[in-house]
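**Q** Some structures to go through are shown next.
Values in this text are rule-based calculations from the coordinates and carry no lab data. Quantities reported herein were computed from a predicted structural model and do not represent experimental measurements. Cβ atoms are built from the backbone, for glycine too; each structure is taken alone.
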Structure I
Amino acid sequence: MKGGKVTAVPFFRKIMSSWVNRFMSFAAQDKYYTFTGMVRAYRKEFIKTLNLKAKDYEINPEIVYKGMILRAKIQEIPAHLDWTEQNKYAGKRSSSIKVLRGFFSGLMAGFIFRPYIFFLGIGSVLLCLSLYELIWLLFDTLSGLKAIYKQVPIIESPFSYSLRLQFKLNPQSFLVGGITFLAAIQFLGLGFVSLQNKRYFEELFHLGTSLKKQKIDKDKS
């Protein structure tokens, strides 16, 4: 974020961390910069009411996500991450395998914010591709009707005959258009299902957190 900086962090790790956080920021659709950072401060009353599932790297974005559900106030402060002393005495902090694992874990954690946009995005692209193919096939089929009407006799309907000719000339267009159309319907369906599941989860989590907070307040009193 503006005002923050990084010093002596290995280039490979720095680039992957940057892109993972950008991906999470896009998925969360909020103006936050860091979702993977472990240097955070939490109000005790708030963090005790959270029902957390993750036990590893993914716990950082999980806390942010569940805090967003509860409309918690999240404030980021610019900081300076300096690995100069770390590199001098501790050497290489982690292996490339661990860095890659953290990178892919971050990508998967990004899906918890808005999983439906990925399904809907892919489905929309596939639907556009399939419609492009199918519309051109329809145009070519209708264009061939004029020539077919002049042919005598015509045993079957002119449209079916023209469509059959187009299939013989361009079978790949039917195959690509049909498969992409079916795939588009599948992805769009998954997108709407994941959107509904996300809403149910957020409502249940909000309700469960409220009940847990009431229990904590009751135990205190």
Structure II
Amino acid sequence: MTDKIRVALADDHPIFIAGLRNLIEAENDLELVGEATNGQSALTMLRDKLPDVAIVDISMPEVNGIVLARRLAEECPSVSVLILTLYEDRSFLKQALAAGAKGYLLKRSAAENLVHAVRIVKGGALYLDPSLTDDVQGNIATQNNKAAPTNDALGLTERELSVLRYSARGLTTKEIATRLAIGAKTVETYKSRATEKLNLKTRAEIVRFASTQGWLEDV
């Protein structure tokens, strides 16, 4: 039997945290191991429980979610932080990713996407809220067109670069295929070629490489 994904919650709204609790407890592969209603108590709880995934609100008293994510990245790197927030501003997204968060989900999407986001983050991939991912599609295409010298330097074709960028942002093969209007097998071929050229063997390595290239910051 597969071990359950251990999840902890940090949010200063009791009603909202109760809703999150219900979502998590309804899933057979998730286990809630701790809750906190302010940043300082959350940090203490997370250090103690060391969950697989910490679902963290940005706006919390004492220690905000961005600072908390940064502290956890430094002190408890095994804990993957999923930011859950009302803020749709890209500046908050950039701050969260720079702090080491592995996911960014809007509260209005929580009911539909929280469980999926937890599983993606636990699997080592980056998760972005679907509405934010839609917003960056045009940016990625524009960046690809402007970055021809970089493509050449990396030894990647435009398609290989596009697929790798989308993959680093946490999109599935099916989602990438839809966005690029190509088949799923073709996506896998481009991804395989790109990772082989760059000697990237795991999803975590892809995300780290994307971070060094600034692909996760130019959102």
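**Q** In terms of mean count of other Cβ atoms within 10 Å over residues 69-76, which of structures I, II is highest?
**A** II
**Q** Supply the structure label, taken from I, II, corresponding to mean projected area of the Cα convex hull in nm² with the calculated value 12.1.
**A** Going label by label, the one that fits is II.
**Q** The value -22500 for helix-only ellipticity at 222 nm (-39500 (n - 2.57) for each DSSP H run of 4 or more, over all residues; to 500) was derived from one model only; which of I, II is it?
**A** I
**Q** Say we calculate relative contact order in percent (Cα under 8 Å, 6 or more apart) for every structure; which of I, II gives the highest result?
**A** I
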